[in-house]
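Bear in mind that the values in this text are calculations on the coordinates, not laboratory data. This one's a predicted model, so the numbers in the text were calculated from it and none came from an experiment. Cβ atoms are built from the backbone, for glycine too; each structure is taken alone.
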Structure I
């Protein structure tokens, strides 16, 4: 399983650990990912995703997973999230 947020695309970054003596060693900055199940009002069921905590805050700020996905760009979303977005679009038209 990739260390990548399914909603925002946030992933692993690399950089340096710098000591007091200014010695540099390579390191990885991992995103803070959590497994969550969010309630979709339009679909009437829970959606399980692996997202970053900052994405979770954004979902809550926008008013739920339905509103977040309808506003999100398809390029940033994972395949699962894109499928859920397509399902939402179909449910809202019906």
Structure II
């Protein structure tokens, strides 16, 4: 069904088998073993139960990498100031 994760302050939550990885996982024991330390993201709290996801963290990292790749750096000739720009607002 999933893997239970111990959190701080005596809390625990469940990582459903569908939230372990972006790849298909048949059984949590195929990927995880008792005692593994994992990073998880809280994706829901309902009726005192905490739903966790490892997959959501993978997706967040991919989105951050995509954003980093979309940075546009202007060409050197488009950067800077010329004399025309400096004197354009001067009135004599």
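Summary table below
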| quantity | calculated |
| --- | --- |
| If Rg and Dmax of the Cα atoms in Å is computed and equals 16.7, 64, the structure in I, II | I |
| Of the structures I, II, the one that -10000 was derived from, the read-out being helix-only ellipticity at 222 nm (-39500 (n - 2.57) for each DSSP H run of 4 or more, over all residues; to 500) | I |
| Given 27 for relative contact order in percent (Cα under 8 Å, 6 or more apart), calculated: source structure among I, II | I |
| Structure responsible for 1.4, with distance in nm of label points 7 Å out along Cα→Cβ at positions 3 and 19 calculated and labels I, II on offer | II |
